[in-house]
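Every read-out reported here was derived from the displayed coordinates using simple, explicitly stated rules and does not represent laboratory data. Because the structure is predicted, anything quoted here is derived from the model rather than measured. Cβ atoms are built from the backbone, for glycine too; each structure is taken alone.
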Structure P
Amino acid sequence: MIKVLLFAELSEQANASELELDVVGQTIAQLKEILAHDFPNMSISNGTMIAVNEEYALDEQVINKGDVIALIPPVSGG
């Protein structure tokens, strides 16, 4: 199981600040598809940053056992 941390509106949309998912061996792109399917109210946009073990990750990155993934929505303001 992998810990997925959710921030700002993503945590509100999922009604949780973190999730435990069985996605070892899958890619970040596949994780996005799983989240879109399991949490249709969660809006993961192209501006959403994804970090694995506190380093930004690309869609092709494979998720390993023990990884901690953070989903960070785009920030706006002025």
Structure Q
Amino acid sequence: MRVRGDVFWDWADPTLHHRTHDETLDDGAHIDVQVRLSRTGLTQMFIGVYGPSGMALHEEAFDSRPGESMTRALAWGVGELA
């Protein structure tokens, strides 16, 4: 079970359309990249890295990814963690 940190909970808004990439790495860590459109049409992104036990190792939220579509932002976020 993933233990979300404050960054995730401050970013989370289940009413907004979003896309998610969730992956388990070879070392057992989990990555979670989520992108969404804000109410004003900005592309926003969340990146989370969680240890094998589910504890948050790193969480980061971006309020805006100027000039990026949701698809492009998701690909960038996953690429950052690869």
To which of P, Q does the computed value 41 (relative contact order in percent (Cα under 8 Å, 6 or more apart)) belong? P
Comparison of P, Q by distance in nm of label points 7 Å out along Cα→Cβ at positions 22 and 70 - largest value held by: P
